[in-house]
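Next up: the structures, one after another.
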Structure P
Amino acid sequence: MNQPFLSVYSRIMTNPKQQSATGLWLAHGNEPLMSQWLVDALRPIWLAQGQSVTRIELVSAKTWQEVLAELNSLSLFDPANAIIVTGNHKPDKETQAQLIEFASQAQQGQNDNHLLWITPKQDKRALSAKWAQAFNQLGLIIDCNLYNEQQRQDILQGHANHFGLQLNSEAWQLLMSHTQNHLLSAYQSLWRLSYLFSPQITASSSNQAMVEINAEQMQNGLVSESSYSVFDLSDAMLAGNAPQVVKIIDALKHTDEPTTLVLWSVSQEMRRIQQLMDGKDPQSIGIWRSKQRLYQSAVNRHNFQSTQNWSALLLKCDQSIKGIIKQPAWELLLQLSLAVCGVNLFA
């Protein structure tokens, strides 16, 4: 049986007491954090089932004999074993036959041991090979890979809920942009937020009220060494204060503020100005009443002709951050920020 990581992980975390961990499991993927989350989620189940936990690193294909010996060993203290196997050495034919026999016994309730094999990502061809048959037909194959940004957010959403946090859409956009495909960084940011804004949330309390997190709270939770924040930059841009914008951009640059975070802030303000010019209601696009005058002054500085090259500039800056073009990202960020002020560096 082949299942995605989120399906298996959510099931374990939701009802751990109703889950059983026996037989053959294969977890493959290039995100080590996901396989570690899986192991952490399984530990309470192994403890409840009286299984002793052992880790074995596959040094060669012969190491599988050590794994099989551990599966077949008997203990006076632990009724069963849970073995975490790491490495990419495939079992030979003899080992494959013994693994199939073990998986069959586990399915029939004749064996309470559990083998979790953690490997790098396996393609479809590898998973259709003979060595994978025991896992595919008699056990469980867990796909610990991320194929798109939505899957990453879905996994992080589960952790946010576990921390008692509910992020609004802007907070999610800020987190995704700031961490830029780095799962551990995003998880650490959520963990930090849980202590900053929701210290009463504990793993044992399942009925805690969710704490709502907005973009400003998310910004406070992200690590920054600058005396200015992207929110200071936004206020200066909207007010049309070009000298202040130059000062803030310089400060953010010299304190190594992530360029992705600054780009997110500038693009958000550009998008809101364009939406207001299209006749959108300020509150419907997330503009607080206290800032509506600032946005209106920004709208008054612009027309459709002055904003028509914003999309091209944003794309160019994104390409610079990703290393596709050689122009420094901070130069483009300054050009973008001043464009919101109504100042064009180049004709």
Structure Q
Amino acid sequence: MAFIGMDHGTTGISFCIMSDEGKIIDIFKIGREESKKGLVSATEELQKRVDLDSVKLMAITYAMGDGISKILPTSQVKDRGILSISGAGKVTGGGTSVFSELEALNIDSIMIPGLHKNSESLDKLFRAAYSHQASPEKVSISYNAIKETGWSNFIVADISSNSVDILIEDGKIKGAIDACLGAMGVVHGPLDLEMIRDIDENNVSANECFSHAGAIKIAEIDGKVANMKDQLLENYRNGDEKAKLAIDTLIMTVAMEIAGLDIVCENEIDGIVLTGSIGSATEPFNFEDEINKYFKNKYPLKVISKESGAIGAAQIAMDVYNGEKEILGIEVNI
């Protein structure tokens, strides 16, 4: 018996295969461009690693997940659980092709929703403030975080191509701050006044601004999304001042966002969970040490796997199969 979790990430689609004892069998990632061009098949990669007949349930995350607010069977979800693909970062088609492959498999699957204004599980103030707060993989990341720490009141900081911070209170997601609203990631970031003016003057689209508003804006890096993080880190290693300023600025904005979520938590937080390719980084800088310079040991910090999105999705699949009716406050309706 096995379970599969899928993380629809910015640079690629990650899978975690988990045994019925909760042990990780394998984790692998498919690049978006490679998938779109037919250079790699999700089905073939899964078949190399697990007998698909042994898979009891698969949990899928896809795009914004703003078309659903409950965990539902994939067969019951319309339009793949999204309202639109516009304005959501660079669209390559790689994730779409993988989803199509998964639909064709004879495996029971569920879809995890994103966090948005129609998510009845969230605090009404967050729903009133923001139309969209986080994509579905942030739910699975948070689930993995609660499994790893046992904490009930904490903040998850997922720092990679984008930065999204999630507030969990009493074991439920209270709210989150999306990449276009607050902290910078490597690629994506908030739209400031200069960008709004450029958009109003028709010099650039809002989506193009969003996709160049992260640390790469400061480091003056452009190119394929999949390569930008490596280029930024390489520049940092080589002592490039713009790259150092970019990383330092990213860390500062993440610290501000975490502090803001702490303020609106009614309980004392147990700690902060760090994840993502940058949030879990130990070189060429240690993200945990750098963020702690702002917090001065005020919070316990816990670093979890950068593949926490796929791992958490597999854990959700396993627990839903075993009868769980609620995940982090989100209703399971199967």
Structure R
Amino acid sequence: MQTRLLPLLYDLEKNATSCYGLWLVHTDEPLVVDWLIDGCRSIWSNNNQIINRMELSSPKSWYDVANELSSLNLFGEHTALIVTGKHKPDIKDKTLMTSLNQFAKDVANGYSQNHLVWCLPKQDKKSLATKAIQFFNQEGLLIDGNIYDEKQRGEFLKFKAQQLGLRLAPNAWQMLLHATEQHLLSAYQTLWRLSFLPHGDTITTDELEQALVAGADFNVFDLSDALISSNAPKALNILHHLKHTDTAPSVVLWAVAKDARLITQIQAGKDPATLGIWSNKIHLYTQSAHRTNAISGTWLTEIYALDKIIKGVSADNVWFGLERLCLKICGITAV
């Protein structure tokens, strides 16, 4: 079954959907994936589902996924398994598919409450038609988490504003969307800051402007502009300022990871005009893709490693890792 992410988020907030079975979400907005996981989290907790994470290193990794979904916990809890990585299950592998099909049947018959959420980048029509992804469509839930236009971006932000207890006047919404262009994270950060500032029942443009000004010195989309312009000194200055103003490293990683993924997608032959990049920045992303084509092979691995540091899996210094990655995106390899 197919669905869009925003209606699903509303259902999760109302506890109107069950969090088990096979889910696949595809999007180029890492932030909305986090919103999906956050929406599931309270339901998982209420159902005694233990959250695990797994990275697919090859198609064979799906055996580990299948084993995790079918395993029994000694304490009787169920599993919520968040899987990342682009490797698809081999539909021709009868042993693997028998296991995944059995899991789907167990869920349908009420014998299992384990949950798999597979997170993928945005998939084109050809990729969505592959048998591996259609398996999730037929046996579980295929979630489109992409934001295709300004209206949809506004709808997501209104949902998050509602969760933050905020109500904006129409002209304030127009100001927010215009000021943050297509940067969902920047707009969400502004709403988050606004929720901590004094404000009336309905946010006016004057009140919104206070939140925009409050974040002007440490906006991650300034860091994005420096990265795609290959301005390493400015990127490091912004990064250090973000660190010393206690900006969460996860917020910085979201922004850097989005740029890294856009650049590598262009390097892989994707048309920049189809990736949601503003027209006045397409040339900067294209130039960055050409400039870093020979050194971008490790970026996604480094992003995954930084994510593990943030989640406490590794004790490495996350800000040092972010600095190294930002320099590499600027085209500097001797780091």
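Of the structures labelled P, Q, R, which one yields 1.5 when distance in nm of label points 7 Å out along Cα→Cβ at positions 5 and 133 is computed from its coordinates? Going label by label, the one that fits is R. Calculated for structures P, Q, R, distance in nm of label points 7 Å out along Cα→Cβ at positions 21 and 237 is largest in R. Compare distance in nm of label points 7 Å out along Cα→Cβ at positions 37 and 261 across structures P, Q, R and report the one with the greatest value. Structure Q gives the largest value of distance in nm of label points 7 Å out along Cα→Cβ at positions 37 and 261 among P, Q, R. Check the numbers for percent of Cα pairs over 35 Å apart across P, Q, R and tell me which is largest. Top value of percent of Cα pairs over 35 Å apart goes to structure P.
A short reminder: the numbers here are calculations on the coordinates, not readings from a lab. Since this is a predicted model, take the numbers as computed values, not measurements. Cβ atoms are built from the backbone, for glycine too; each structure is taken alone.
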